[in-house]
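Peer 1: Some structures are shown below for you to check.
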Structure P
Amino acid sequence: MSKLKPSTIRIGYRYRATRLDGPYDAVVIGSGMGGLTTAALLSDLGWKVCVLEQHYTAGGYTHSYDRNGYEWDVVVHYIGDVGAKTRTRMMFDYLSGGKLKWAPMDDEYDRFYVGDRVFCAKAGKQQFRDNLVSQFPAEEQAIDQYMSLLGQVGDGLSAYSANKLLKPWQRVLAWPYLKLKTPSLLFRNTYEVLSELTQDQDLIAVLCGQWGDMGLPPKRSAFMVHAMIARHYLYGGFYPVGGSWKIAETIIPKIQKTGGEVFTYALVKQILLEGQKVTGVEMADGHKITCDCVISSAGIDNTFSKLLPNEAVTAAGYPPLLKQVKPSMAHLGIYIGLKETAEKLSLPKTNFWIYPGNDFDAAVDGFMGDPKAPFPVVYISFPSAKDPDYERRHPGTATIEIVAPAPYAWFEKWQGTTWGKRGDDYDAFKAELGERLMQHLYEKLPQLQGKVDYYEVSTPLSTDHFCAYQYGELYGLDHDPVRLQQNWLGPRTRFKGLWLTGQDVLTCGVTGAMMAGLLTTSAIIGFRKAGSLLKRIFS
């Protein structure tokens, strides 16, 4: 492995107190998709917004980095629902001014290795259905029932989102309608719902083959989130042309247009309060930014455990609520560079999901209890193959990324150590895990033996260092049935002037965080102005 070299993909303006140009109408903590969306939409309404990002580059989990002549996207491996004029595509187009472009993946966008068997997902609603039937001809009725359920979930997802917008008294009045539009199956666990359709465990495994996109296997996850993800990718996967850093790069000009800015290296020490009212934020350098509207995209744990005074959080009644939720699964990442093009190496525009067998929950349990057990899921992505602009930026090279779960507890003893200097024992443990994951790559693509020029391994501690997710979690809070029924998890807080956004507010992933940004903006500006904004976005 080569010596580390610094990244050069830096989006945003480096923070200095002297560079602030207040007063600001709103301060946003964190430049992930939720924070950028909220800031951009408010800016488009004439607000002057200051976004504060602790990392060296903006974008949160949508940021990219390059090293040793290669470039990788940290988390964005594919996005669905952008191949036509969908609400998702219209949101991206509105935020980016139409500058964010998308490249389709192969028709077979996901391939599932389940034990010794191989299955796939095909792009297109009818193609997806017919392909499943061809793989499971005896289960045609169950597959059609499943497709019908996915269709029914649409209204439920809309009602769920609308519920997040309401004030408590409004929620009471709207409850009969919301209950009618929100079927109970949304909050049942995924495996229970699917088991009522079929007893074919391989079929259930294939239907749940994307469980890594939410971080919970089927016996733990809520069917609502399973269905949301399945619907999201029904028409295939797409990749941002130029890499995921293009998402932040194309959104930031909207924030700057009204005098706002996205600052990097901008570490917020605390949110300032007078009683239960927000007055601004204090930076790590001691500088205070006065503002009566603060929007946290830093996640529930960071917001209530680190940024707000403990006594204020207690007085507002949050401690028992916070006990109802927990962080999502932590992960390992491997970033691989090769000195040949994706075309020459025959790298696909298809994601690989590798499972030891069809009982995903048992595999997770076994792995969490024994680091030597098989990884319960290994995800392999080929970003340079997906991005038609990659070779122009990095000619003669290709990249691959591998993601797999890894409990934070395995790395906890190195908490507090310095990135890049955690010690020989940490490096050895990380290297051992990396070699195990690399074997999965070589098993599926043996032509890559001897072709790898560089790779590095990230751990949950890396995620904490760069993205401020303390436990290395990919999806904020776990998306289990209990968490999804927490009405307090929404844009509003019990502190006047403090708002929340990001995937903890609504649902997981880039699109979930983006829609949370729209939700938060709507809650801040009120229904009348929100209606006008929605017409502008979705007309």
Structure Q
Amino acid sequence: MSSPKIVLTASASEASEWKHSIWQQMLSATIPHKYFKQFIHPDALKCESWEDGRAKYVPNGLRVVETLLLREYQEKDVVTCYHENLHKFVGSGTKVLAIHAHNPLGISYATDVYSKLAGDNVMPVNANEFIKIVTHPVIKKYKPKIVIGGPGAWQLEKADRLNEFKIDYLIDGEIERVFSDLFKRIIEGDPSLERIIKIPKSEQPTVDEIPVVKHRSTFGVVEITRGCGRGCQFCSPATKVGRSFPMEHILESTRVNASEGATEVMLASEDMFLYEQYPNFTPNTDALINLFKSVKAVDGIETLQTSHITMAPVVRHPDLIERLSPHVVPYSHLTHDDSTEPNKCVVDPIIGLETGSPRLFNKYMKGKAYPYKAHQWRDVVLKGMETLNKHNWYPFCTFIIGLPDETDEDTKASLDLLYDLRDAKGMFVPTWFVPLENTRMQKDDSVKLIEMTDLQWEFFFTCWKYNLEFYGGAHSRWKWSAGVPIYYKMMGKKLFGEGIKKPLWRFAGVPERFLKKHLYLDFSGYKRGKHLMESNIGEIVPEFESTRGLKMVDASKLQKAKQAVISE
């Protein structure tokens, strides 16, 4: 066949839907490439293609680009494939090779942390996969224009590597509104078009301008909202207005995915509770239930996955999780022995807890707790986790270590919160601060592992102690216990000094009586049980402040105070 005008591709670590697991995909993107075979199953980077070599599934963002192109070109002129099939499609007639970049250099929160535990000069799997694409022999032979886009495209600009990879154009931002004219200028080689194309927020598309994809996305991703609006300074979506997609758009996207073999749909959102929300971040529970019912009713769909949620609505609206659970939990492919659901199903939405420090919380992310205040965040987290666990929601919780201006007292506050969560059911994933592009903190300095304090290392490895105890079997725990001393002796001490030793020993399962004199938290005499997380916290009353400075904390006056704030 003649070569298509436009070829689209993404790395295997971004496209893979191995075991329907986001966690497995994330793990494959954080492990140093040279240790890949020791930690990752080789099938984790295998993606399925149709008989003609086209990709069966790729990231949803790339499918959106493909759909926009298909408004201007025929199917024969636009091909989406994986790295291993580029040679089948890129040829003399190919004008553009467009590459989706979620994390092309491995400098996002998780990847930059975990790969560097093996040293500074290591390449994570996803960076290696990206380089395999941009150095493919067919690119050198046929020289199509290389266009990079996606949420991680900024990494290439920040690292000043556009020339190294011979990238012609880098697109940063939401493209739907400007795409038609922009891509036409790229194809024609418009000399007035800048190499780095930053799409301003003024061009942020409405949901009506975002098309229903033509083909299946990885994990059967279906967007239900875009944006957030809570204003966390380290997060790009938080600075964008939240928008809900119409039901017919969501269902048509679901039908497209199901028609091409997807049996599961991931309802993608920066915060699922923002879908058709009421004012002041109030969840629309009825709309969410209708959404779940409608998506499940599509022929071929067997299971659902959730993405992100926030904790404050779980606490503010006590019946929210109880009402949603019958429509979500039994339809999850995830299971855990602690679940009380008849088939042991659980759901694991992603929640950014970020810090236990009220000071840092108030400085960088106070909108995340609305309508609660920063000093109430600990209670919100504990009460919310209790509610989630009761209904078999075992969330994937992230923390950020090393936020700018973090002190030892801030880290101790996070450790105190972590200790309070010792019986919680879920995963706690610590990451280090990275200044992401298009955020209010993009000019801050990222954290270096060599600069980590002893307390920060304790937080990091205590999180993983929890995860190993909750998700790891006896064999897994034994394997890590045996491997930790080897790592410390051969690599850890040399890279990070002796401050990493005692936190590592806790992770390895050394009895706490030998560690309590050396670490901040004391787990001596404690053993994780099977009981539910209990916060021992009653009703948490939001504190509304009017412009007159009147603080209202009396529960009987809450509604009146809230209306006063809204009207002012």
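Peer 1: Rank structures P, Q by distance in nm of label points 7 Å out along Cα→Cβ at positions 351 and 487 and report only the one at the top, that is, the highest.
Peer 2: Details: P: 3.4; Q: 2.6.
Largest value of distance in nm of label points 7 Å out along Cα→Cβ at positions 351 and 487: P.
Peer 1: Next question, about the same structure. Looking at structures P, Q, which one was Rg and Dmax of the Cα atoms in Å calculated from, given that it came out as 24.0, 73?
Peer 2: Values: P: 22.4, 68; Q: 24.0, 73.
The read-out comes from structure Q.
Peer 1: Match the computed value 14.1 of mean count of other Cβ atoms within 10 Å over residues 311-318 to one of the structures P, Q, and report its label.
Peer 2: P
Peer 1: Quick check: -11000 is what I get for helix-only ellipticity at 222 nm (-39500 (n - 2.57) for each DSSP H run of 4 or more, over all residues; to 500), calculated from one of P, Q. Which structure matches? Kindly include the intermediate steps, with their values, before the conclusion.
Peer 2: Values: P: -11000; Q: -9000.
The correct label is P.
Peer 1: Now a separate question. Which of the displayed structures (P, Q) returns the greatest value of relative contact order in percent (Cα under 8 Å, 6 or more apart) on calculation? Don't jump to the answer; show the numbers that get you there.
Peer 2: Values: P: 23; Q: 10.
The structure with the largest value is P.
Here, each number is a calculation from the coordinates, and none is a lab measurement. Keep in mind the model is a prediction, meaning the values are calculated, not measured. Cβ atoms are built from the backbone, for glycine too; each structure is taken alone.
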